[in-house]
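Multiple structures follow.
Every number here is computed from the coordinates shown, using simple stated rules; none is lab data. Quick caveat, the model's predicted, so the values are computed rather than measured. Cβ atoms are built from the backbone, for glycine too; each structure is taken alone.
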Structure I
Amino acid sequence: MNAPFTVRASSWAGLFDCAYRWEGIHLLKLRNVVGLRAALGTAIHAGTAVFDQSRLDGSGITADDAAGAMIDKLRAPENEFDPSRDDITMPEAERVGLTLVSKYCTDVSPKYDFVAVEMETKPLDIDCGDGVIVRLTGTMDRARIRKAVGGGVGIADLKSGATAVRQGAAVTQGHGPQIGTYELLYEHTTGQPITDDAEIIGLKTKGMPEIATGTIRNGKRVMVGDQDNPGLIEFAAEMFKTGRFYPNPKSLLCSPKYCPRHATCHFHD
């Protein structure tokens, strides 16, 4: 039996966007420095997670405290980024982050009854045949488990970015694989089923800061398929079996800004 191929929940969409890029980052461990907007997203999620965890454990953290945690994370030395890669300055990033964290803590978080915040999960090994094991892993980064109306639970996942909200709704396209993996990992870890649709909470970081939600249904089925259709895990297994990770020159991430293989890749123009 070969060693398992480990795939984090957050990386599934990238695997099917450009597998060649994904191989470079996750298997070859090529370094990819992010821009300030990505660092801002990390900081926003740190602040909101501190606030939501406080609601669970009763530690009394306020919206102002959460905003402070966001600023601390944004300025932290380990939050490495390349400031030349984005059209935003540090003062602008701080302003946007403060606005979104404050709005989230005041207007959004109180609407939810959370069960867990960024929960640790147990790895889930899936036997794909021919000695190939795909291991699903990952803390539920930026995600929450929420109580559903009428009982049961569902996933609520925070997504930030320049286009996280469009026409008053959170953008859900492309997030299904990560949500489906979270659902599988939650059920595997707890033994309890996910019974409600997942929800994306989008936080827009470009232009007017905005927060909105959107729904994802059947995320788990995207991963495992059904009796008539294969899931993404089965397609991924073929790549791992053959070692062929296909390029996508039309990927929106096909640029030196996002791909550490770009300089040596001969598939783009």
Structure II
Amino acid sequence: MAANAAVAVFDSGIGGLSVLRELQALLPNESFLYVADGGHCPYGDKTPAFIRERLARVAQFFRGQGAKALVLACNTATVAAAADLRERYPGWPLVAMEPAVKPAASATRNGVVGVLATTGTLQSARFAALLDRFATDVKVLTQPCPGLVELIETGDLHSPALCALLDCYLQPLLAAGCDTLILGCTHYPFLRPLLAQRVPPEVVLIDTGAAVARQAQRLLGQFGLLSDTASAPVRYWTSGDREQFAQVLGRLGFAPGEVASLPV
């Protein structure tokens, strides 16, 4: 792979844009390709077999575009497909996501950590392994959040319906006294302003976007693939509604870019 080739970023929808923002901030010379599998979003209620099949096709598409590395900016996709993709492409740098259990366990002061995530992430063996490895000395309260991703996908970050749903999911975690809250889906960092209005100021919000960007930087350096040329505009593809995706890009503060239909 050439060092001036682009880095591929994948998510089931727009959530991975929160990771893309961190990647662009840390790696300003890198160019990026972004695929949103919006036609099949959300992934939280999909089977692992379905997600592996989708990722196999998308990875092949990215390879055809000459991508030098892949960032799986989706916790549910990581759980289902990261191991399979690493086996298929052993020499291709791949950066995966996982809920921030380790930093949350270190950050908590009272030993109570809350997790907002999709059902698929919370029920996975990978998440259970994270708890066994890093959270044996803390109490971890998990809260599946069906419906949140669907609303965020439309660019809704503050409607009454979204606020009511978020309050419903936060209430049991706050009532149990959690002082650290893991945003276990890449869509959820876009709700930080709303969350800041709804949780006490002492509650720490943690996501892994910045850590994923640092891991991408480390891997690209390890493979000798860090770009030293000016970056190109991001190229976007979606399997969903292209016009809606373009509108959401603007609402989230991203520079407008061409959005093509994903041909897989």
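Observations on the structure shown:
- Structure responsible for 18.1, with mean count of other Cβ atoms within 10 Å over residues 56-63 calculated and labels I, II on offer: II
- The greatest value of FRET efficiency 1/(1 + (r/R0)^6) of positions 24 and 136 (r between Cβ atoms, R0 = 25 Å, to 0.05) among structures I, II is that of I.
- For helix-only ellipticity at 222 nm (-39500 (n - 2.57) for each DSSP H run of 4 or more, over all residues; to 500) computed as -13000, the structure of I, II it came from: II
- Origin of the derived value 14.6 (mean count of other Cβ atoms within 10 Å over residues 144-151; candidates I, II): I
- Which entry (I, II) yields the derived value 1.6 for distance in nm of label points 7 Å out along Cα→Cβ at positions 48 and 184: II
- Top of I, II by relative contact order in percent (Cα under 8 Å, 6 or more apart), largest first: II
- Answer label among I, II for the case where Cα Rg over 2.2 N^0.38 Å, calculated from the coordinates, equals 0.97: II
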